[in-house]
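Here, each number is a calculation from the coordinates, and none is a lab measurement. These figures come from a predicted structure and were not determined experimentally. Cβ atoms are built from the backbone, for glycine too; each structure is taken alone.
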Structure 1
């Protein structure tokens, strides 16, 4: 089956059903599917002509048609109309967007577009198994998940605060190889700091995450479970308490590898990358 090539939204900037709710949501669709978003503003004459043709041929057409209207366009030329805004309250449009994202239809789109096990695993991890958190040991800033490695059978990432401090590293896989994970961690450091006592497994089952997640996980795991292998250093002495794991930040010109330094340090790059600056 042909892949999706882009998402198109017909809108007007002054329409409260369009901006921000529908524009934000179509940006989310495009990101989830890994395709560009085409915005057709009916208040711009050149874009109006294209929008009129699209709506008349594939959408809900009338001389003064409702907006927003959203279309999924395929590489083989097919176009599916998937959304029209309401003429009632904006809350109705917002509710229907919420229903769209929780629908089986939307999740099947994701499956078909991301049709390999590795892509599907990434999708499951991002959608169900990674979270915003707070950096408790280092600061009180929020943390986000940063991917460090991915392959056919797993994904490794770290929860990182804006200063680069790593709260924990997590290895996701339906069939995890713990020794491989230990070697991956050890390859990041010059010193021996990876101990079995700091590695803890957890199983996340599809039924814990909802029926849609269960169906998705079943496609890559016969046990309907994804393993999370956590690595967090539990200090055993005062010297270890003064040190922390950091990520060499790419937005500062770093290499995105893990390194150890004083927990109060303001360095955002590892020693090797600092010397390059």
Structure 2
């Protein structure tokens, strides 16, 4: 049987827990950015904005305030892609308070921090490397072909930002596209494998000299969910030298990064080669960038 003293103790514990819960809720409400804070943050960014800047949000849910930044370059993904962000000379980090500040990526520099009501607005700059060439932006300059030897055929039809081998085709092309890869929608070069081991090649001649050539590659989310096709062989040559050679399995998820030292080479030719025995759903995508 529960005695009076025990009942009083239990009641005290329940009251204390309820008060603590109410207190925590009040603190959380006090920290949630209001409309005035979002407006102040947006005004801060607009006042200092320069061409080439980018806005990201922290933590993940803070992108709910993105509407106030319309007309600016904004990354609304839940998690920033700091590699892609580094292609911008300056990045505004709009952060909802916290208890802790957003974490500065390795090699980045904090330039400023501004209070905007219940929000802090940070200006960061990336590391020392500067983007010298972007294969995605330079896709029109590439030479695309299919086949080998006497069966080699140039893909000479450039239409709607895509290279086509012959008539326009909805998916057998090489072009810019946005796709869900490794948990994020990414702007990438679509290079769907061709069938029956017919090679697909994308070649850029005389790419700007730099220190590091960075290549990212992966299959789309749809591709890895399908039990179809065969592994895709992915190869990158710099000049005549093979720098990347790997097989991507049919259900292999990831956005795989490779950094190639080209500091002693000067301008280089960069060639990407894609081969699959069976190409059903082999939606391969990649990017290639030169940093100096």
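Match the computed value 2, 9, 16, 16, 14, 10, 7, 8, 7, 5, 3, 2, 1, 0 of P(r) over Cα pairs in 5 Å bins from 0, in percent, for residues 68-163 alone to one of the structures 1, 2, and report its label.
Details: 1: 2, 10, 14, 15, 13, 14, 14, 10, 5, 2, 0; 2: 2, 9, 16, 16, 14, 10, 7, 8, 7, 5, 3, 2, 1, 0.
Computing P(r) over Cα pairs in 5 Å bins from 0, in percent, for residues 68-163 alone on every structure in 1, 2 gives 2, 9, 16, 16, 14, 10, 7, 8, 7, 5, 3, 2, 1, 0 only for 2.
With FRET efficiency 1/(1 + (r/R0)^6) of positions 92 and 180 (r between Cβ atoms, R0 = 30 Å, to 0.05) computed per structure, which member of 1, 2 shows the largest figure? Walk me through the intermediate numbers first.
Numbers: 1: 0.05; 2: 0.75.
Comparing 1, 2 by FRET efficiency 1/(1 + (r/R0)^6) of positions 92 and 180 (r between Cβ atoms, R0 = 30 Å, to 0.05), the maximum is at 2.
Compute distance in nm of label points 7 Å out along Cα→Cβ at positions 84 and 108 for each of 1, 2 and report the one that scores greatest. Mind showing how you got there, number by number?
Details: 1: 2.2; 2: 1.5.
Max of distance in nm of label points 7 Å out along Cα→Cβ at positions 84 and 108: 1.
Between 1, 2, which one scores greatest on distance in nm of label points 7 Å out along Cα→Cβ at positions 156 and 268? All intermediate terms of the calculation are to be shown ahead of the outcome.
Values: 1: 2.5; 2: 3.0.
Max of distance in nm of label points 7 Å out along Cα→Cβ at positions 156 and 268: 2.
Can you spot which of 1, 2 the value -5500 was calculated from, given it is helix-only ellipticity at 222 nm (-39500 (n - 2.57) for each DSSP H run of 4 or more, over all residues; to 500)? All intermediate terms of the calculation are to be shown ahead of the outcome.
Numbers: 1: -8500; 2: -5500.
Only structure 2 yields this read-out.
For relative contact order in percent (Cα under 8 Å, 6 or more apart), which of the structures 1, 2 scores highest?
On the way: 1: 12; 2: 16.
Comparing 1, 2, the top value of relative contact order in percent (Cα under 8 Å, 6 or more apart) belongs to 2.
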